[in-house]
Structure 1
Amino acid sequence: MSKEMQYIIDEFKIEEAWRLFKIMGEFVSGVEALHELGPAVSIFGSARITPDNPVYHKTEQIAAECAKNNFAVITGGGGGVMEAANKGAADAGGTSVGLNINLPMEQEPNPYANIKLNFDYFFIRKVMFVKYASAYVVMPGGFGTLDELFEAITLIQTLRIRKFPIILCGKKHWTGLVQWIQERLISEKLISPADLDIFQVVDQPEDVVKAIKRIVVL
């Protein structure tokens, strides 16, 4: 092996080692900031939802109801549904947490989170969502929202985390997905019928909080 190639390999090893320290640092920062948070609801949904969209207003209401019932609200810290949730919680006098992700297409943190954290790694951010959540509320969203939803379902299904409420809000939006799960995954025995019990679909903001409180005892 040439000296040049050996130098490149050695540099790569050093870079990887320092990356591990950065990963550990993000975990430590997250735990230090949130370990006294108390019961919290993680709310997910599209960053593309605008303030004039009914989903935005519904998310505000849900977050406000969560805050009034002594739940902190955790979001991804950006715009759209995340902004609406942080705004609803903050306006209701609650704890509003924004876990922002640093992206090449810069995600601007919304101004409504009163606890703000920045992450470079998606997987660390995901751990924070799960670790400190007493429930998940999933509003209409795209690939990122579906990623968070199905990861949580999988972790509960495989008994890697405790079972907590996963609530899909908006029957019109989610009914097609649920039907597909029933018609394809269950009928083809790719999942068990009992796996449908991991999540539920509701429409009204007050029903979201009722569903959470039926399972979560403060």
Structure 2
Amino acid sequence: MGVQDGVMIFVQQVKETDAIQWLAVGLSIAEVLLAKANKIALYPIGIAATFLSVYILFKAGLYAESLLNGYYIVMSFYGWWYWLRKSNEAPVSITYCSKKDWMIVAGITTIGFVFMSLVLNRFTNSTVPFWDAWVSATAWAGMWLLSKRKIENWVLLNVSNFFAIPLLLYKQLPLFAALTSFLFVVAIFGYLDWRKIINKHKLITA
């Protein structure tokens, strides 16, 4: 199949995309832009988007990603609380990961991947159990870092995005693949913006 045929198939699939997917994608775009801008409103918007995504991804047979979005909901509520946990304190600062943070990231990724791979391979009709599990496990770790306002969350989320794009195309979810491509680019700029914030804070406190 040539490039032109691939583009035509993609366009046709986009035309056939239902309203629920369009709404989920629109809310997801708003969420990541708010995250890039370091705005707490990312959480309520993200929660709405993930509720819709759970349904869409489960219907497509991407069970680990569907579960991942359920995890996003839980972590979004946690992150929302974490940012606002005490009104008389300064907002939680953006920081780099410590060795302890990296150990937790490694644990989340490894345990998540092994567990989901086994479950999907043995107890579901998933046609992509290991691929689905890897995308979800790396995103789990990235979301945990986001809730802690660690700059490396963008790195982990982009590892997940990199593998998710072809997976979503394979599962005939072109709109979600396009969204993930957009999120990949935004995450790069999100990392750069957060690094500027860290450097600015260092100058102020020096």
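Any read-out appearing in this document is the output of simple, stated calculations on the displayed coordinates, not a laboratory observation. What you are looking at is a predicted structure, and each value in this text was computed from that prediction instead of being measured. Cβ atoms are built from the backbone, for glycine too; each structure is taken alone.
Points worth noting:
- Structures 1, 2 were shown, and semi-axes √(5λ) of the Cα gyration tensor in Å, for residues 49-144 alone at 19, 16, 12 was computed from 1.
- Structure from which -15500 was derived, helix-only ellipticity at 222 nm (-39500 (n - 2.57) for each DSSP H run of 4 or more, over all residues; to 500), options 1, 2: 1
- Source structure (of 1, 2) for log10 I(q)/I(0) by the Debye sum over Cα atoms at q = 0.14, 0.16, 0.19 Å⁻¹, for residues 97-168 alone, computed value -0.42, -0.54, -0.72: 2
- When mean count of other Cβ atoms within 10 Å over residues 73-80 is calculated for each of structures 1, 2, structure 1 gives the greatest result.
- Here Rg/Rh (Cα atoms, Kirkwood Rh) was derived from just one of the structures 1, 2, and that gives 1.05; the source is 1.
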